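No lab work stands behind these numbers, since they all come straight from the coordinates. Keep in mind it's a predicted model, so treat the numbers as computed, not measured. Cβ atoms are built from the backbone, for glycine too; each structure is taken alone.
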Structure P
Amino acid sequence: MSKAILLCGKIGSGKTFYAEALCKREGAVLLSADELMLTLFGPFCGDRHEELSEKTRRFLYALSLRILSSGVSVVLDWGFWTKAGREEARQFYESRGILCELHFLAVSEARRLSRIRKRNREVAEGKTLAYPVDSGLEAKGNALFEPPAREEIDVWVEEDGAAPGDGE
């Protein structure tokens, strides 16, 4: 049975790495809001970022329904930082009779910041397509992030060290 898997975690928590491994294991399709945004609009959308991000998510929700209807699971990699966003996504799928799982990546602050530094180096070197994380984006992410309650989460991924292959 196909399902929608939503990934929740702060910037640098390892969502994309986890998503790629999960897709391989589940035979699922990865739908990344950041990847689509960066491909279409580049890294700096300025004042239009929120508008374009919302349109991107709506497109990916519609695309996910087409993929799910073919019997293939999807992994949505876009953070689900707010309780309202998580509830909206769960309602979107469950109201259509689609199984929905929320996976939360809990990672130490030291590990998360180390990953952000590594990511920024790789972006600067042109080795990866990702948003560079400066102090402004980090502060915004921290201010917007609403930690999930245990009862919201179907799969709690506790990480006390480096995930295999994350380079740390």
Structure Q
Amino acid sequence: MSTMDDLKEAFAGESQANRKYLAFAKKADEEGYPQVAKLFRAAADAETVHAHAHLRVMGGIGSTAENLEAAIGGETEEFKSMYPGMIERAKAEGNSAAEMSFANANAVEEIHAGLYQKALDNLGKNEETDIYVCQVCGNTVEGEAPDKCPICGAPKKMFKKID
């Protein structure tokens, strides 16, 4: 194992901890524990600091154009290679919840790759538009949120405007 391997493992662990702690915070808020939720959000923020530091040390942050190219590559790998196998395994095992989770993510990763390509193609033109994310499946749309999510069928009210 090398230091670079350690950095990659630490980056993955810190990134996962961030997402998990934000989910824990949401649950604590729902259950009426605002101080615990605040603690989980604080720890999640600290994990982000750690993850960003590891990523910087790995040389994983380039110019915006390079970052868009990296994002296109990562999203494309996910929807072409990673998720299709996961969908098939979940289907074979009869795990419909996992199958749906993977299928939703797969559809959205392709959308992300397209949005990143569009951003790369228009880099420097300073065009701004609203972006909305479906809070059920993650569908990401520019302009206006649709009345009904084309991926999961959620109503317009489930789309969150991103600042």
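Each of P, Q could give distance in nm of label points 7 Å out along Cα→Cβ at positions 10 and 130, but the derived value 1.5 comes from P. From P, Q, which structure was distance in nm of label points 7 Å out along Cα→Cβ at positions 2 and 58 = 2.2 calculated on? Matching structure: P. Computing relative contact order in percent (Cα under 8 Å, 6 or more apart) gives 16 for which of P, Q? The correct label is Q.
FRET efficiency 1/(1 + (r/R0)^6) of positions 26 and 90 (r between Cβ atoms, R0 = 30 Å, to 0.05) computed as 0.75: which structure among P, Q? That value comes from structure Q. 1.17 is what came out when Cα Rg over 2.2 N^0.38 Å was calculated for one structure; which of P, Q is it? Answer by label: Q.
Matching task: -15000 is the computed value of helix-only ellipticity at 222 nm (-39500 (n - 2.57) for each DSSP H run of 4 or more, over all residues; to 500). Pick the structure from P, Q. Corresponding structure: P.
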